[in-house]
Structure P
Amino acid sequence: MGGSNERVEQSADDLKARTDPRFAVCLVSGGMDSCVTAAIAREENDELAFLHVCYGQRTERRERRAFEELADHFGIEQRLIVSLESLARIGGSSLTDEAIPVAEANLAARQIPTSYVPFRNAHLLATAVSWAEVIGAGRIYIGAVAEDSSGYPDCRPEFYQAFQRTIDVGTRPETRIEIRTPVIHMRKSEIVRRGLALGAPFALTWSCYRNEERACGRCDSCALRLRAFREVGVADPIPYEETTFI
């Protein structure tokens with residue numbers, strides 16, 4: 001029994017010793033916001049690990065390709081791809097449920113859009129926390145944007161503040177993991193400007209909710225992205241079926 005307890009204590013000490021506040025797990029969907037978040041995380045940390053979550057979304061293959069290409073661009077060796085297919089089985093979102101059509105963009109709407117995946121970001125963060133605690137990362141970066149929060153309740157700053165408290169009480173006493181949301185208060189155009197300043201590879205990203213070959217240009221995500229690039233006065237480098245919707 002004594003030997004077993006000694007091994008547990010030694011394991012905890014080892015974990016504490018290798019917990020690094022400048023080693024971060026970055027959630028990378030493959031979209032514009034997560035790309036800029038990754039570029040910021042690279043500036044702020046000594047080491048990064050990239051996490052990508054597949055959950056049965058319509059553009060799952062294209063998003064995974066974007067993730068891999070972004071990871072290659074940033075020179076990330078430590079990568080984890082996780083499947084949360086339960087979110088697709090639960091449904092309730094136009095991103096995961098074929099019975100719910102992807103709506104045409106309406107940037108003036110204030111109600112929760114059909115693309116909302118119920119409580120998705122909690123699942124993403126929980127996975128990131130588990131991985132971070134195992135590999136000794138002291139930070140988690142996620143590209144949440146409050147501009148989206150009129151539709152997505154799990155993009156609000158108070159959601160991340162609450163989840164931070166969950167991490168603090170739900171992990172080992174010696175674990176210190178901080179959630180960072182560096183673009184949460186930015187408008188999409190500000191995210192584009194920050195990304196350009198950091199040399200973020202926007203051409204490798206994918207934001208469309210509908211298509212995997214050419215972005216539709218008509219869903220909410222495409223509309224927000226196109227509007228942002230137009231406000232900055234720079235051409236969006238990804239291909240679109242249509243760019244006149246906005």
Structure Q
Amino acid sequence: MSEPASVCRRIGMLIPSSNTVVEPETMKLVPQNGTVSLHFSRLRVTTISADPDSTRQFEHDAMLQAALLLADARVERIAWVGTAASWLGPARDEEFVRAFQARSGIPTTTSVIAINRRLKQLGARRLGLVTPYIAALEAQIVSNYRSMGIEVVAARRLDLTVNTDYAEVSENRIEGMVRELLPAAPDAVVIMCTNLRFGARSRKLQRDLAIPIIDSVAATVDACLNPLPIELTGIS
């Protein structure tokens with residue numbers, strides 16, 4: 001009987017405290033041969049809205065302190081597995097990454113940086129968007145992508161604000177929302193939220209529909225496993 005492969009890479013993931021999807025989904029998405037181990041820390045996040053109290057949950061000082069706990073585990077790479085920068089602006093995540101890398105020396109990325117990097121690689125200019133968020137946040141996301149030269153040509157949202165409710169949305173419901181976007185002929189579809197349970201299934205659906213489907217959790221895992229340096233440049 002062969003010996004199991006020894007762990008050679010530790011990846012640290014900072015997740016919202018009320019998120020129940022990232023841990024089980026990422027376990028499905030990393031290599032199953034024992035060469036990658038995942039380690040988690042949490043940032044207190046309970047509701048997602050346009051209110052100032054919701055925005056304050058994502059202040060950099062709190063994020064830095066939670067991420068530094070992962071540094072104690074001597075992880076090789078760290079990711080903020082949250083998508084608040086999609087509506088607060090991608091500069092928020094880039095500032096966090098720069099600050100944390102300066103403090104820790106550990107290569108760092110985020111879900112939004114990973115998503116935008118993938119869109120840049122694809123040359124996508126017409127985007128389909130799936131979110132669980134309210135109209136005000138969807139509008140901010142659409143505006144942010146427009147400023148990057150990407151038009152959201154179709155969007156579906158669930159108008160939910162309690163993060164734990166996002167995890168209760170079925171995979172079939174999410175797939176249905178994706179399919180509803182296809183008549184608009186997007187170049188790619190983004191599932192923008194790390195507490196929607198669709199990471200593993202997104203890859204099969206992408207093959208079935210022959211269109212890039214960028215799930216927030218799956219994109220983050222791919223970025224952490226990618227040996228290339230993390231890019232902070234926006235989409236031009």
Structure R
Amino acid sequence: MSLEEWDGAHSLYLTRGDEVSSYRPWFTGDVFEHVSVPAIDDTDLAIVIAHPCSMRAGPNLKDRILFAAVRTHEATPAHKWMDGYFNRMPLPELYGDGAPFHAAWLEDIGVVRTGALELGTRIACLSPFGVNVLQQRLVHNLTRLEVGTSKFWEAFSRTYEESDLLEEWTEGLSDMDQAPAVSFETWIGQGTPTRRKRLEDAQHRSQVRSDMRAEIRRIRGAI
């Protein structure tokens with residue numbers, strides 16, 4: 001196999017620009033402006049390359065998160081990335097439809113203190129497919145091992161689902177919960193097996209989501 005191409009820029013992104021929700025938890029593939037990666041001086045754009053589980057200790061972000069530098073890049077057709085540019089992640093139309101092409105340089109990496117970041121500087125969130133492409137290219141750049149994006153989906157789809165749930169929980173309780181990540185962590189960790197464990201089986205995800213929405217309604221009705 002070769003590395004996978006994408007079907008239009010929209011397939012790589014979940015949201016860009018004004019569509020990026022402040023309620024969404026930070027995740028692999030988030031792109032930030034005004035971020036200085038240590039020892040990288042020629043850009044103020046960077047992308048999170050840390051896995052979501054390695055970014056957090058329980059509900060709290062760790063003090064430092066691994067980023068890669070993002071720069072403008074010559075516009076390059078998707079098929080040419082299948083057998084080249086192995087040290088980069090394509091970010092076409094990063095700022096929206098028709099915007100200039102960018103790329104993440106996967107060898108220009110460093111840890112950034114989370115205290116220096118502001119949600120208002122996040123300009124894009126990759127889609128699950130986009131995150132899988134990023135992880136595919138990271139692994140290939142380091143090892144030359146070719147792993148299909150579907151394999152990353154099998155391994156990590158639970159984390160995408162949990163991120164979506166946390167976003168919905170945070171938005172649903174934003175006006176009454178000062179620490180929604182903490183209360184969500186408590187809720188998702190309850191049950192036997194825990195709700196987080198149940199997310200590993202795609203058959204149970206819709207029920208967990210339904211239960212969460214019922215819990216949000218219960219909390220709002222109780223106050």
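Please treat every number below as a calculation from the coordinates, not as lab data. Keep in mind the model is a prediction, meaning the values are calculated, not measured. Cβ atoms are built from the backbone, for glycine too; each structure is taken alone.
Here Cα extents along the principal axes in Å, for residues 33-80 alone was derived from just one of the structures P, Q, R, and that gives 34, 20, 16; the source is P. Consider the structures P, Q, R: one of them gives -1.35 for log10 I(q)/I(0) by the Debye sum over Cα atoms at q = 0.23 Å⁻¹, for residues 65-168 alone as calculated from the coordinates. Say which. Going label by label, the one that fits is P.
If we compute distance in nm of label points 7 Å out along Cα→Cβ at positions 41 and 129 for structures P, Q, R, which one ends up with the highest value?
Working: P: 1.7; Q: 3.0; R: 4.0.
Largest one: structure R.
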